[in-house]
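Trainee: Take a look at these structures.
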Structure I
Amino acid sequence: MTVSKTGLNRRAMLRGAAVAAVASPALVGKAIAAGKYTWRVQSHWPKASSSFSDSLGVVAEIVEKETDGAMKLELLGAGEFAKGPDIYNILRKGVVPMATLSPSYIQDQAQAASFLYGIPGTFRESWEMQHAVKNLGLEDLVNADLNTEGVHLMTEKVLPVEMVVSKKIESADDFKGLKIRSSGTMQDYLAAAGAAPQYIPGSELYQSLSSGVVDGAHWGAAIGAKSMSLWEVCKYHVKPGLGQTTDAFALNMSELEGLDDDVRMVLLNTIQNRFFLRSQEYSHKEAIALSQGVAEDGVEVINLPDDVLAILAETSTQILETEAAKGENAAKAADVYKTLMKDLGYV
């Protein structure tokens, strides 16, 4: 447990601030001047991504309103200071006090990060991942490592992972060698089934697809494909989904401690409460986005062939065991998966 030089117990502070529910605007005391805090937030989302406005933008609006203008978030799109895995480093060093990122970027920093990102081929519904993250301890297991580096992670939402591709997949031979933008455990999953996945930052994704550098990608699912214009160059939307994944907010703990107590509570409560609201909202908008894609953009929904699905099912088990072997926290995260999947009748 980390105690700062100010004597403030960091984990107790973070737990305590999340206890109070924000049922109505929690305006801070008038003694805190408007505009006292301006935090730059480096996002991993390009500004074109729906989550830049619907996730990060909404949090910024709520925080400014409920602090009566005492705290403002200055939002930076992917690449303005850093992009992809580099975001964690500038956050840890205090270059920015807050960021958004994918847990796949911090697999070297936290043993359980891959489980928070999502093990493909395991959970099938958004609520299952939400339960594992917040109620069964996946987020806490990641923070057990990150807090020692002065970083605290708060999961932003759960969302499905589905591919879009420019070539129709009708057999394992069609899937073999397919160049797909991916990251984290999803990358291992696709490679094991014969594809040729590679990581590309979101800010470079459309250009990579349109120029043929890659044949397909996953950026969330339907909402991501629509907001990033991926359907313009990839007309095939692939079912079933690869799994459930998450995005996350990350906070520099020293900067967080420097906030007035009321402001800190508003920030943390806003992020905590938005997790469930945004996850459910996202599920609803997913259905709308895919229907619009089919009706308006000429998108064709296709299903992975049975031979590809068989390979992926076997690969999922292998990935879970490989990730579990990374250490004590990883093993505990794997137990969360195994227990919940058993309870659900999946294994």
Structure II
Amino acid sequence: MRIGIPSETKTLEGRVALVPAACADLVRRGHEVFIQSGAGLKSGFADEAFAKVGVKIVPDAAALYEAGELIVKVKEPIAGDLALLRKHHLLFCYLHLAPEPELTRRLLDIGLTGVAFESVEEADGSLPLLAPMSIIAGRIAVQVGTHLLHQPEGGKGKLLGGLPSTERGKVVVLGAGAAGGNSAALAAAAGANVVVFDKRPDRLAQMMALGANVTALYPYDTVVAEEVAGADLVVGAVLIPSAKAPHVVTKAMVASMEKGSVLVDISIDQGGCFETSRPTTWKEPTYLVDGVTHFAVTNMPGAVPQTSSQAISAAILPYVQRLAAGKEWRDYTPLARGINVEAGQLVHPALKGMV
């Protein structure tokens, strides 16, 4: 099959979907692999590294989309990509369609088959292509939140871990999956007092095991409101697979927080779990509501493209191999579950009726 890897076009997005070593595997299997010139530069992979393993370098996006049948990228297509996508393309990337009716309509109009990374689901319910980026986003959330608490950034000027004679900072994490669990672990390691909310007893037990400075609670509305009101940093990591995220933190809860506090919404790709959230970019990552800093960048792992590209490439390669092998990929349940749109129709159950 002809596999195309375009440059990412989202603001300050530096990832590339497949690193040279992964491309080499595909070339050895007899596939033609094309990459847009410069697509790997921000991740530390020059065109020469791809050419050395048999990848064909094409000059621009138009040539890339013309050459490829299977288009493998990281983030959802935006204007420039959509103009070049065609009905015969098999698109494999993050789509996050639930909060994006306009993008959904465009893909339906094109008529292509779109398999979303975040919808590929194994028999045990795990989401193997969402997990690595969730881990990275969870860690970035605390790193960014810690920085935004600094007074020169508009924060309240509190050091999360504290020190003798001072208070520790308080971090509230909503959701204890891959993203939230990593946020909690990093915040706890920094010495903060951490409160994690989740509905699953097994995850609550895992969070308690992180240390004596971690409290794990069921997310009753009144308890969430009480804990958020006293938080220095709140991390939102709530996930309903492929569906729009629920608003767990209300406007009233945000208004109850001390000015200079910080909210980081990892769930923003699926619409956000704070009522006051709206998507931002790495170019303009924050805004204020009631004196509380909001960070809601929709491609958080794009800030560390070398690490992220290596991680996503390793995760998706086995699935790219199946997609490239022929039509029998549809018989492989995890990939079949990942189909979001096909032939002008919404396929995934979580998306039915959204447009």
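Just so it is clear, none of the values below were taken in a lab; they were calculated from the coordinates. Predicted model only: the values in this text are computed from it and were never measured. Cβ atoms are built from the backbone, for glycine too; each structure is taken alone.
Trainee: As an exercise: helix-only ellipticity at 222 nm (-39500 (n - 2.57) for each DSSP H run of 4 or more, over all residues; to 500), calculated from one structure in I, II, equals -9500. Which structure is it?
Mentor: Of the structures listed, the value fits II.
Trainee: Sticking with this one: For which of I, II does relative contact order in percent (Cα under 8 Å, 6 or more apart), calculated from the coordinates, equal 24? Walk me through the intermediate numbers first.
Mentor: Working: I: 24; II: 20.
The correct label is I.
Trainee: Given that Kirkwood radius over Cα pairs in Å, for residues 169-224 alone, derived from a single structure, equals 11.5, which label among I, II identifies that structure?
Mentor: It traces back to I.
Trainee: Moving on. A value of 0.45 was computed for FRET efficiency 1/(1 + (r/R0)^6) of positions 97 and 313 (r between Cβ atoms, R0 = 41 Å, to 0.05); which of I, II is the source structure?
Mentor: Values: I: 0.45; II: 0.95.
So the calculation was done on I.
Trainee: Moving to a separate point now. One of I, II was used to calculate Rg/Rh (Cα atoms, Kirkwood Rh), giving 1.00; which?
Mentor: The read-out was computed on structure II.
Trainee: Given that distance in nm of label points 7 Å out along Cα→Cβ at positions 129 and 217, derived from a single structure, equals 3.7, which label among I, II identifies that structure?
Mentor: On the way: I: 1.8; II: 3.7.
Corresponding structure: II.
Trainee: Thinking only about mean count of other Cβ atoms within 10 Å over residues 49-56, which of I, II has the largest value?
Mentor: Numbers: I: 21.4; II: 17.2.
Result for mean count of other Cβ atoms within 10 Å over residues 49-56 over I, II: largest is I.
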